[in-house]
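Next up: some structures, all given as structure tokens.
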Structure 1
Amino acid sequence: MQIEDSNSELSWMTEKVKNEMLQREKIVKEQDIDSLFLIPESDFFSIVLHGILCNRCNNKPETLNSTQRVLFLCMHLENAGQADSILAFLQEWYPEYADEVVYALNEIGATKSAEIIRQAVELLPKNGSWFFDIADESAINLMEKLDRDFSCYPDGFLCELYRKYADKHRGDI
């Protein structure tokens, strides 16, 4: 198996960690929802669920049902906030879902995060132009603050909210 070969080069990994990675990769590849829900740790559960959702929709959220789309959008927004900025999600990755991601955050119980993103969405140009083309220094400073606030997990770790939401809506996953 190619996966085993790539992991064997990582000498720092224990056999247990390698086996866990292989199991998670298998769950994603096979979209094995029953095995997904057997993963006890919320962070690993979220990583595997994210992989399954990405495979299902090929990064086209409109192909997902509403429960799946809620999780997909929240996870991608979180990734943007940690790797780049919330503005990357709102204007580059999924601008057509700017309002829906606010709903999605509320839906999973991340109400403080939802409020932060709602404020960020309000700062965006209504005509769809690039934020930095029209923003003044005050708006830029506020967007940067909102980005920092969101990235500090005001609702706690989102992986725990993803897990709780997924458990509640398991039949729609």
Structure 2
Amino acid sequence: MKTFYIFLTLWIFIGCSAPKSYILDNKSVPVVNTTLSQSIGIKTIELPQYLLGKEIPFLQHDNQIIYLKDKKWATYLDEHLTNRIVSTIQKSFSTPKVYKYPQNTSIKPDIIIQITINKFIATKNSVVLDATCSRNGKSRLFAIKKSLNSQEDIIETMNSAFNDLEKKLVEGLGNP
């Protein structure tokens, strides 16, 4: 019986270790020397189906997605990335007139931004981020590809790709 308890204890501590949780965090906010007097509403980012859960996808072959077993997102990406875009634009322009739309206001903002991520996934040697960003109905396509050294760098490389998307959005707002 004592052996059973020892085995059970080891199984709990070794065999049932929880996966690590990750977030995409922007530590390098682009700063623009332009003041925005317009209000900006950010709609919730639209994601492909494979990004709607907390599992982190990996494109194993051209058409086969697997999910990493030992890594998970700490939050749902659509909500997290939307909040991150709002925060980044607020900090970039030092303006409090940036908010989620339509959730946080009943007043229509001057600029409405809708981001649709068509592809955001790691492959064997890169991370690909393809997105459509719409500003008051005018769309622009973004195709970002970052080299990936190993599976250990997936989160960092995805973060870098999303940083590039944010930088391009901020630059576009600063240069209408």
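Laboratory data are not the source of any read-out in this text; all were calculated from the coordinates shown. Worth saying up front: this structure is predicted, and the values here are computed from it rather than measured. Cβ atoms are built from the backbone, for glycine too; each structure is taken alone.
Suppose you compute helix-only ellipticity at 222 nm (-39500 (n - 2.57) for each DSSP H run of 4 or more, over all residues; to 500) for every structure in 1, 2: which one lands on -9000?
For helix-only ellipticity at 222 nm (-39500 (n - 2.57) for each DSSP H run of 4 or more, over all residues; to 500), the value -9000 is produced by structure 2.
Thinking only about volume of the Cα convex hull per residue in Å³, which of 1, 2 has the largest value? Please report the intermediate quantities before stating the final value.
Details: 1: 136; 2: 154.
Answer by largest value of volume of the Cα convex hull per residue in Å³: 2.
Kindly point out which one of 1, 2 the value 0.9 was derived from, the read-out being distance in nm of label points 7 Å out along Cα→Cβ at positions 89 and 161. Could you put the intermediate results ahead of the total?
On the way: 1: 0.9; 2: 2.3.
This figure was derived from 1.
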